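Q: In the part that follows, the structures are each spelled out as structure tokens.
Readers should treat all values here as calculations from the given coordinates under stated rules, not as data from a laboratory. This one's a predicted model, so the numbers in the text were calculated from it and none came from an experiment. Cβ atoms are built from the backbone, for glycine too; each structure is taken alone.
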Structure P
Amino acid sequence: MAAAFAGTWKLTDSKNFDEYMKSLGVGFATRQVASMTKPTTIIEVNGDTITIKTQSTFKSTEISFQLGVEFDETTADDRKVKSTVTLDGGKLIQLQKWDGQESSLVRELVDGKLILTLTHGSVVCTRTYEKEA
């Protein structure tokens, strides 16, 4: 099922991203730059390993993981988190934990688009990606 997410995805729409970053404690200048970038996300599935690369002019990140196995991640805003990704009901659900806090990143396919829903506390951000390749 994870193979359905494989491909190159370009950000086409973003709602509430600045509020989401603010809730994480991201500074003003970084939020301004990050809000203007349109990152490309490349998802690769190789056996039981999934790799998600996020590339932009601002910052690029890459994580590789197996479903259900906790791993260390340094986020684009330099938080050091413990992440676990699961596949549930066709959704790729990533849970990040750090300093007693949690955020979730839920990826799902809707009408051929990749919808990323970011949640931290009561703040919810939705980012829409369209497939390039």
Structure Q
Amino acid sequence: MLTGGCYCGGVRYEVTGKPVISGQCHCRPCQYFSGGGPNHFMLVEPETFRYVAGTPATYRRPGLDSAVTREFCPSCGTHLTTHRPGLRQIVLKAGTLDEPSAYGKPAMAILCAEMAPFHMIPEGVKAFDGLPERR
């Protein structure tokens, strides 16, 4: 089981299943939310994820047909998850894990066409300019 939450401890979650995949996102919106670096994430099945304390606030950028919904702590602002239209899995932010080592190494790097010049992709990690095709 994976557990985690926000910086202030007001919102907590648990994941009872294994992550589907881990990765890095280099898109410009993720750079804003991460403070400049890539967003390190894990995809988890929705039926394995639940909040066990607190209720996150949500944000969806208005005016965009395909805008994602981001969940974050309403007190400290820690970004916890993203829900992407057309993607069944929940995008869980690796930095919110109680044991960050559970993230391991990213299996892929996505949206690398938007990558900042100071971002690094670990050797051997498959990089995609956009999003990989779904299987």
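Q: When Rg/Rh (Cα atoms, Kirkwood Rh), for residues 8-71 alone is compared over structures P, Q, which one is greatest? Walk me through the numbers on the way to the answer.
A: Values: P: 1.04; Q: 0.98.
Result for Rg/Rh (Cα atoms, Kirkwood Rh), for residues 8-71 alone over P, Q: largest is P.
Q: Upon calculation of FRET efficiency 1/(1 + (r/R0)^6) of positions 64 and 104 (r between Cβ atoms, R0 = 35 Å, to 0.05) from the atomic coordinates, which of the structures P, Q produces 0.65? Present the calculation step by step, with values, prior to reporting the outcome.
A: Numbers: P: 0.95; Q: 0.65.
It must be structure Q, since only it matches.
Q: Which structure, out of P, Q, was helix-only ellipticity at 222 nm (-39500 (n - 2.57) for each DSSP H run of 4 or more, over all residues; to 500) calculated from, if the result is -3500? Don't jump to the answer; show the numbers that get you there.
A: On the way: P: -3500; Q: -1500.
The read-out was computed on structure P.
Q: Computing distance in nm of label points 7 Å out along Cα→Cβ at positions 48 and 80 gives 1.9 for which of P, Q?
A: Working: P: 2.8; Q: 1.9.
Derived from the structure labelled Q.
Q: Further question on the same structure: Taking distance in nm of label points 7 Å out along Cα→Cβ at positions 24 and 96 from the coordinates of each of P, Q, which one would give 0.3?
A: On the way: P: 0.3; Q: 2.2.
It traces back to P.
Q: Thinking only about mean count of other Cβ atoms within 10 Å over residues 88-95, which of P, Q has the largest value?
A: On the way: P: 15.0; Q: 19.8.
Across P, Q, mean count of other Cβ atoms within 10 Å over residues 88-95 peaks for Q.
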